[in-house]
Every structure is written in C-alpha cells, then in structure tokens.
Structure 1
Amino acid sequence: MIEMLIALAVTSLCGLLLMGPMDRALATSREKQFWQNFEQLWQSAVIESPLNKMPNIINFNENKMTIINGKNKISLSYPKTVTVKKQVTIKISRSGQITGKTVNFKSTLPNRNQKLVFQIGWGQFIRRDVE
C-alpha cells in the first residue's frame with residue numbers, strides 16, 4: 001500500500017513538473033501561429049484595396065484585430081497571452097497606401113513583446129521585439 005502511494009506521488013510530481021514547460025511551449029506556438037495569420041491577412045488587405053478600389057480599415061483592439069473592407073469584416077483574435085497596449089486604427093487607401101503608425105503588443109510570455117511599425121507608403125511593416 002505504501003509503495004503504491006509513493007509511486008502515485010512520484011507520478012503526480014513528474015506530471016506537475018512537466019506542465020509548466022508544456023504550457024509555455026504551447027503558448028509560444030500559438031503566438032507564432034498568430035503572427036503568421038496576421039501577415040497573411042495584412043498582405044491580402046494591402047493587395048485587395050487597389051484591386052477592388054476600396055479602402056480597408058484595420059482596427060487593433062485590446063483582444064482582436066479586425067479588417068473591414070466594404071461589407072466584409074474579418075477578425076483575428078489574439079492569443080490569450082497577447083494584448084494591444086493602445087487601440088490603433090490603420091486605413092489602407094484605395095490605391096494601397098497607408099499612413100505611418102505603430103502598434104505595441106504586450107505578451108505575458110518572457111521576452112515576447114512586439115512592436116509593429118507600419119511605414120508610410122505601400123503597406124510595408126517591420127515587426128520588432130521590444131523589452
């Protein structure tokens with residue numbers, strides 16, 4: 001009986017020790033997936049504006065990003081570990097041009113805060129790690 005309790009305690013302890021790193025790895029993976037999805041949606045919005053001769057409005061809210069193109073609305077939720085420090089709206093003109101803006105993302109994961117710097121002109125942005 002005592003051996004069984006010791007084995008159960010050791011197994012439980014091992015499970016608890018592995019949960020932290022697994023949660024962190026999963027959260028990191030979700031953030032990477034978010035950035036890939038974001039880049040695809042952004043490039044699509046930049047290309048579609050001049051093709052459709054319609055402006056796109058991109059809203060970075062506290063917990064999601066929304067792209068509005070005419071009657072279409074596409075939302076991309078941030079992972080649970082990510083928030084935007086301040087709401088920002090970016091307009092992509094009918095010709096595909098944007099105005100310069102900066103969006104700061106805060107992550108609860110260590111060393112994962114990001115800054116998106118949208119450059120004036122044709123839809124380019126730079127993603128930087130910030131502390």
Structure 2
Amino acid sequence: MEQVITIGRHVKGYHYIIANLGFVDGDLSKIQYGGANVSGFQIVDFDDPVVAKFDQRWEALEEKEYPGADSRIRYTSALTYDAVHVMTEAFRFLHKQRIDMSRRGNSGDCLANPAVPWAQGVEIERALKQQS
C-alpha cells in the first residue's frame with residue numbers, strides 16, 4: 001500500500017483487493033480518506049466474545065516479556081491459537097474415550113520401508129476431524 005500512496009493511486013476511481021487474511025493488521029490510515037475503494041479479508045472476528053476475552057488477556061501481558069503484546073493480536077497468532085485449541089480438544093476427546101496414546105516402549109521403526117503407521121493414528125485423525 002505504501003507504493004500505491006507514493007504514486008498517488010489511493011484516490012477516488014481506484015479499486016484494490018488486499019489478498020491477506022489480516023486486512024486490518026496493516027496500517028490503513030493513510031488510504032482511509034483518499035477515496036480509493038479498498039476491500040480485503042479479515043479472519044479474526046474481534047466482536048466474537050471468545051476473541052474479545054483472549055484479546056483482553058493478550059493486552060494485559062507485559063510487553064517486555066511478551067513482545068507484540070502492546071498491539072492487537074495478528075491473524076497468524078490467532079491461527080496458531082486455533083490450531084493448539086483443536087489439538088487440545090481432540091486429545092481431550094481421546095482421553096475421555098479411554099484411547100491409550102502412550103507407546104510404552106514401542107517406539108516403532110522410523111526408517112521402516114514401507115512406513116508402518118501407528119495404530120492410534122486413525123483415532124487421532126478421526127478426533128481432529130470431529131473438532132469444529
């Protein structure tokens with residue numbers, strides 16, 4: 001967007017689609033009043049109660065200990081949080097189903113040719129797919 005502003009193409013009559021999942025993560029203040037039609041995608045819904053609660057905890061973190069805590073959470077951090085949450089819920093589900101995830105001395109052969117799948121792999125895959 002800096003280049004668009006530099007060459008003066010941020011005025012009425014120009015249209016842009018920002019191909020980024022964190023549309024509001026960038027600085028849009030310079031093009032806000034130029035008149036250009038700018039569209040983009042934002043996957044983090046800051047109005048969602050779960051996101052709002054997480055955002056409050058994020059902002060309460062100490063900037064010295066957690067760099068970036070002084071700004072809004074970025075979409076990459078939100079995707080990481082979602083991925084960890086899905087994994088946690090999947091393994092919690094497997095634990096409730098009493099599926100044993102420990103190998104108990106059976107580490108398998110990492111160099112097996114052809115590869116030998118882990119017996120619980122199918123169960124883990126199924127649990128991950130059930131998460132929403």
Structure 3
Amino acid sequence: SQMEVTLVHVKEDPPLSIIATAAVVGIPLNTDPKLPSGSPAAFSFSSGDELHGIGVLLRYLGHIATLPDFFNRDAFATAQIDEWMEYAPIFSSGVEFEKACTYVDNYLSLRSFLVGYSLSVADIAVWSGLA
C-alpha cells in the first residue's frame with residue numbers, strides 16, 4: 001500500500017509547483033495549510049517522516065513519478081533539470097523577474113520544453129514561477 005502524503009504549507013502561500021506536479025504525475029496529496037508565515041513547505045508522511053523545501057519536494061515527486069523522463073534521465077539531462085529547478089525561484093524575486101522572463105522566452109523560442117523533448121519537473125517549476 002502506498003504511504004499517505006500530506007503537503008503542509010502556509011495558508012496564504014500554497015506551493016503551486018508542488019500541487020501541479022503531484023496532479024500531473026497522479027500522486028494524491030492531502031493538504032494542511034497550518035504552517036506559520038515564512039515556513040518552508042513540507043511533506044508529512046503517514047510513517048511520521050518529513051521532507052522540507054520546495055526543491056526537495058519537487059525532486060521527491062520527480063523520483064517517484066512513473067511518467068517517462070519526467071525527472072530521471074541520463075546524467076546530463078537530469079543535471080539540466082536540476083539547473084532549471086535551481087533557477088526557478090528567481091521568478092519570485094521582483095527585481096529579477098523581467099530579466100528572467102526574457103531569458104526563458106528566448107530559450108524557449110526554438111524549443112517546446114526546457115530539457116529535451118518531453119515534459120519534466122523543471123517545466124512545472126518554471127511555469128509555476130511565472131503563474
């Protein structure tokens with residue numbers, strides 16, 4: 001039986017990237033908006049274990065996803081996915097937002113996806129930063 005996962009987050013700031021990724025890969029999430037402002041989002045497992053931070057949670061979902069090539073690819077492509085996931089938080093920095101949008105827009109001018117030819121967790125991380 002699969003372990004139950006609860007996404008624990010700040011009420012005013014539901015982590016769109018996590019919610020969208022879980023939906024895309026078909027992983028049911030309970031949500032519990034109980035964290036105090038400024039707290040990192042977390043997964044709380046029925047086993048009592050926890051994971052913290054958007055990047056960690058996205059990678060966890062990537063690892064357990066059954067969607068082909070969603071996260072686990074060859075070493076270079078997986079590193080590219082990691083690179084984009086580390087870049088994604090820049091969209092929440094007002095100062096850098098416009099520059100980041102231009103960069104991604106130019107990068108995607110000849111591509112449909114950020115890495116390779118199929119959807120990856122990186123696409124969702126960047127999309128949610130723009131949403």
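Read-outs: derived from the displayed coordinates by stated rules, not from any lab. For clarity, every value in this text was computed on a predicted model and none was experimentally measured.
Results, tabulated for the structure shown:
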| quantity | calculated |
| --- | --- |
| Given 25, 14, 7 for semi-axes √(5λ) of the Cα gyration tensor in Å, for residues 71-110 alone, calculated: source structure among 1, 2, 3 | 1 |
| Origin of the derived value 16.8 (Kirkwood radius over Cα pairs in Å; candidates 1, 2, 3) | 1 |
